[in-house]
Structure 1
């Protein structure tokens, strides 16, 4: 063994204290990041597939922050999300938490996905990981550009590694500020699947996600797709990730 003189040293993080402090600030770890995670379980799929369970179990949570997972069983997806929000807002503890993460039962987010969404939501009211509709002609679930009027929900072209503003998102892996749902101006139910003909107006069709985002955007809330968070969309029948 070569003789050594061992001197005290401050450590790598203390050695670059400015950079380390900036990293902690960017991660917003010093703030209340309490998050309720909800997952509607699709009646036609039965139990949640092991690949989805693995992603959920491996999902990293911020250190020393509150987190709770709630599965929603036996309900239509829009009704499930609205019931979850109703329950959370009526709960004496959960109603004080900061965020709602929707994690659908056919999505495969990266392990650090929640940590990244908690970073990017600092400038928005909802942010989602980037995933695509299933099939060879799949489209990115980044809907409409907020600078275009009248408001539209056309799929945008994803910008790699960007936090990309939009009018709406899917809900496969999407983080919402819970405070939005306390806004009395938002119509209830918050999430509603619509396919109807309105007399004097014509046909109206919304999935539960774009129904909610359309109403939220009308009140000035802002959304973005975090394209650093790449989410697989699992087709259990074909055993294929889109």
Structure 2
């Protein structure tokens, strides 16, 4: 109960500080016991990504900037591994928007150099991030042309090697919010999205072959996206 209250207070504080920026995305760091958040906050003349830590004992929020650019930086998402290592993904709103990534180790060390997750020339947005303990996985959308949205995913580890080529899962002509999500639990990694008005699409990663499955669909015709996703999770856990 106390932890939830603290989390709520952190969210209220950051939302107030962010004003009209994106709402904060927060996670509990299991190593430190601190709640960490990222948000998009107005700095100088544009929006930048900020990382903040709720330090116990009634101390002020400990925060620092993840970005400091002339571009608008938005849609930040945070993932924290079991070892306390954390990473942030966000959208850089240039003429052709790009999905970006930056990580920070625990317990010591600053932010690593930022990397571009999305492919050059693809107008990309809506990033979501998770970790399977070794890699961070980022799923996002991009403008596939002709009114279609592409659904893509990319995996990043701690090596200095270049970002691997993103994997194109599928495209969809759905005009609503595709709500792309990437999740990991109990050895299963999967991506899901709202494919159309009656289906949630999804794929699972096969660690043995290092490949993604063909696209599956779960109907929302008689219930909801939330319940369709719950059925997908049940299938994965049962497999």
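Quick one: helix-only ellipticity at 222 nm (-39500 (n - 2.57) for each DSSP H run of 4 or more, over all residues; to 500) came out at -7000 when computed from one of 1, 2, so which one is it?
Values: 1: -7000; 2: -4500.
This value belongs to structure 1.
Hey, mean count of other Cβ atoms within 10 Å over residues 160-167 derived from one of 1, 2 reads 17.5; which structure?
Numbers: 1: 17.5; 2: 12.0.
Source structure: 1.
Of the structures labelled 1, 2, one was used to calculate relative contact order in percent (Cα under 8 Å, 6 or more apart), giving 9. Name it.
Label of the source structure: 2.
Quick check on the output: 14, 47, 30, 8, 1 is P(r) over Cα pairs in 10 Å bins from 0, in percent, for residues 64-175 alone, derived from one of 1, 2. Which one produced it? Mind dumping the intermediate values first?
Working: 1: 12, 40, 36, 12, 0; 2: 14, 47, 30, 8, 1.
Going through each structure in turn, the value belongs to 2.
Here FRET efficiency 1/(1 + (r/R0)^6) of positions 88 and 224 (r between Cβ atoms, R0 = 35 Å, to 0.05) has been calculated and equals 0.70, so which of 1, 2 was it run on? It would help to have the intermediate numbers written out before the result.
On the way: 1: 0.95; 2: 0.70.
Value 0.70 for FRET efficiency 1/(1 + (r/R0)^6) of positions 88 and 224 (r between Cβ atoms, R0 = 35 Å, to 0.05) corresponds to 2 out of 1, 2.
Of the structures labelled 1, 2, which one yields 15.5 when mean count of other Cβ atoms within 10 Å over residues 72-79 is computed from its coordinates? Kindly include the intermediate steps, with their values, before the conclusion.
Working: 1: 15.5; 2: 21.8.
Source structure for this number: 1.
Looking at volume of the Cα convex hull per residue in Å³, point out which structure of 1, 2 has the largest value.
Values: 1: 193; 2: 150.
For this comparison of volume of the Cα convex hull per residue in Å³, the top structure is 1.
Where a number appears in this text, it was derived from the coordinates with a stated rule and is not lab data. In this text the structure is predicted, and so the values were computed from the model without any measurement. Cβ atoms are built from the backbone, for glycine too; each structure is taken alone.
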